[in-house]
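Please go over the structures that come below.
Each value in this text was obtained by applying a stated rule to the coordinates, not by laboratory testing. Model, not experiment: these values are computed from the prediction. Cβ atoms are built from the backbone, for glycine too; each structure is taken alone.
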Structure P
Amino acid sequence: MELDYSSDAIVQLLETPPKDRSLPWLKNALQQAIMLELATLPPYLCGWWSLNDSSDTGRAAAIRAIIFDEMSHLGLVCNMLNTIGGSPRLADAGVVAPYPCPLPGGVKPKMKPDLEVSLSGLTRTSVEMYSHIEAPEEPLAQFAEEAETFPSIGRFYSAIEEAFKNNADAIKGTRQIARDMSGHGEGNSLFPITTLADAQLAIRIIKEQGEGTGQTPDNDFPGYEGELSHYYVFREIFKGQKLIKVQDDPPMWDFKGAEIPLPNARPMGKVPKGGWAADQGTAPTDPAVKTALAKCNQSFSDMLRSLETAWQQDTQGAADPHMNEAIWTHMFALKAPAIELMGKELPNDPQHRYGPEFLFVPPKA
């Protein structure tokens, strides 16, 4: 299967009648879900790394918790694809988002059909973008501009769950990776998908951590006490106020709580299409910038290669070295050069700084 991030694959999948959502449909849907989960990580990482105080307090801690949730979601989807005989593809230029770009698969929310996922530092604009990515079909806290409902990522996962029910006999429990990540919160550990109930639990974790339950904004699988689902965390930061319950019967919430100042962030500019070098005004000439960009892109791409290799292994013992390499070698190698870049002025805009591009590049020769 040729992968193309810019295709309308998810739209086509959702247009398929439920009775026709076969095992190949499910495999294709899960690969698209991998692309969705992967597309969220670079924007959130840029926002988190741009914070001048990235300690585990306040909004910095909340964004950090969301990033670890998304990493767990990616792993759970890979397990779901493997258990039905598929094989996750991560190290592929067609999988990686060509920022700035829409969500993959042709997803276009009715509320924000022109949604553009981009890489920049944390601002009200970028936080608003994050919330649109995570938005549920019917937010519990409505605003005038959000009165209309729209198709969500959660709806896509609901379709995947129904397809699992129709193809439950395809669940074999093959090439599963387990990893204890409970230190980052409930629901963050990777677990084997060996039954329909396992798949349903994984989907529930992904949906409820992202958009909530539909009855409450609380995160049922929190990383810290009182954690809300991703959508409401991002809306709090965007609105600048805590979400509080304003009515018990029927239950209603609104952003009328304590003030939440926008965190102080490094002014990372918006990465142009194709990376900084693709735009004459931002093309780097400083060797230190070029080196840091190359380090980031190489570490990101090597991480994807290691993850893909891990999910190709038949046993946990064979997968572990590749998972460890992905996390401890490549993922952790991203942060230092990314923050270094955020201290380098753009040549055509000294008020803004460079930042990581997350371009997919070949392995080192």
Structure Q
Amino acid sequence: MFRLQLSTTVYGVIRLYTDLVALTEDVKVKQESVALAEKLFSNTKAQVDEGTLAQIEMTRANALVFSSRQDLINARGLLEEQEAIVKNFLTKRGNEDPEVQSATIIPTDLLSMPDKEVIRPIQDLIADAMTNRPDLQQASLQIDNFEIGLKGARNAVLPQVDLVGVAQNNGLSGALNPLAPGSDPTFVGGYGSVLDQLFTRKYPTYSIGVQVTVPVHNRIAEADLARDELQLKQSQIRQRQLLNQARLEVEDAVIAMRRARASYETAARARVLQEQSLEAEQAKFEVGASTSFFVIQYESLLAQSKSTEVAAKSAYMKARAALQFATGAILDANQISLDNAYKRRS
């Protein structure tokens, strides 16, 4: 149970931290958009002052500056909200603690996509889940316990045959009875004679027998048997549900990874093309062959493609963590050991 709780906690932290990193990178994207918009406004203003562009072009460029700044403000707000969520999740008192509230989380990781990640066959991943998932292990152990209890309940309603054997020693010494003349003097004696007879086994008694108990309508035993059979069936159904859920989670995670990978590759290619298109349009704008309207369009498309690329990388990272959680490998993948916890060491 502890392993399951720890795995769930680690999985939740990974998702929250991935969102934090993604929002941090998105803020950088918005900052780059603001810088491009301000540069466009500066160039447009210079050309308007020279009389090579109409006044409306500067108005359009200025509108892009304020629009980009608004996007940056929104992105920073989302980042601050996510930061508060992460701090509240990782600390006991959350933002109630002034030091925690004033602290700033600076991600040290980047959303980096592997050049190529081979996903193992789905059947192998499902086999790993059957072996490693703590909830499935717990369900299997529960079935074993119910089967042991069921065997005991079944025995209670069966006839019981007991083989009984008795072996004992007797001490037959005592005082002579004056009313019984002719008594055997062998049995005359005191406490010492009794002990001698016991230890020397002079008068042993042996008996053996068979005792048969046939329960007739033992309502308590029959009720216990019916209860244990029902509990076993329920635990087996529960185990089957967990197995189906594990298969579904593994398949969903694999599908999500493939979809996020394809989305990332498409977004990365689109971002490169948008950068090239923007560079070409800026070159045309500098020689007066284009207007700020078209440059603004390409800058907006570039910002969207960058944000889409960040979102795709974030989705991929969370899908990979979901696959690790679904297969029960999330602790090993993040180098988390339970040895000290099991040994009660700090």
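Thinking of P, Q, which structure, once relative contact order in percent (Cα under 8 Å, 6 or more apart) is computed, gives back 19?
That value comes from structure P.
When distance in nm of label points 7 Å out along Cα→Cβ at positions 116 and 252 is calculated for each of the structures P, Q, which structure yields the highest value?
Structure P gives the largest value of distance in nm of label points 7 Å out along Cα→Cβ at positions 116 and 252 among P, Q.
For structures P, Q, which has the highest computed value of volume of the Cα convex hull per residue in Å³?
Q
Output the label of whichever structure in P, Q has the greatest value of distance in nm of label points 7 Å out along Cα→Cβ at positions 36 and 220.
The maximum falls on structure Q.
Suppose you compute distance in nm of label points 7 Å out along Cα→Cβ at positions 164 and 268 for every structure in P, Q: which one lands on 3.2?
The correct label is P.
A value of -25000 was computed for helix-only ellipticity at 222 nm (-39500 (n - 2.57) for each DSSP H run of 4 or more, over all residues; to 500); which of P, Q is the source structure?
Q
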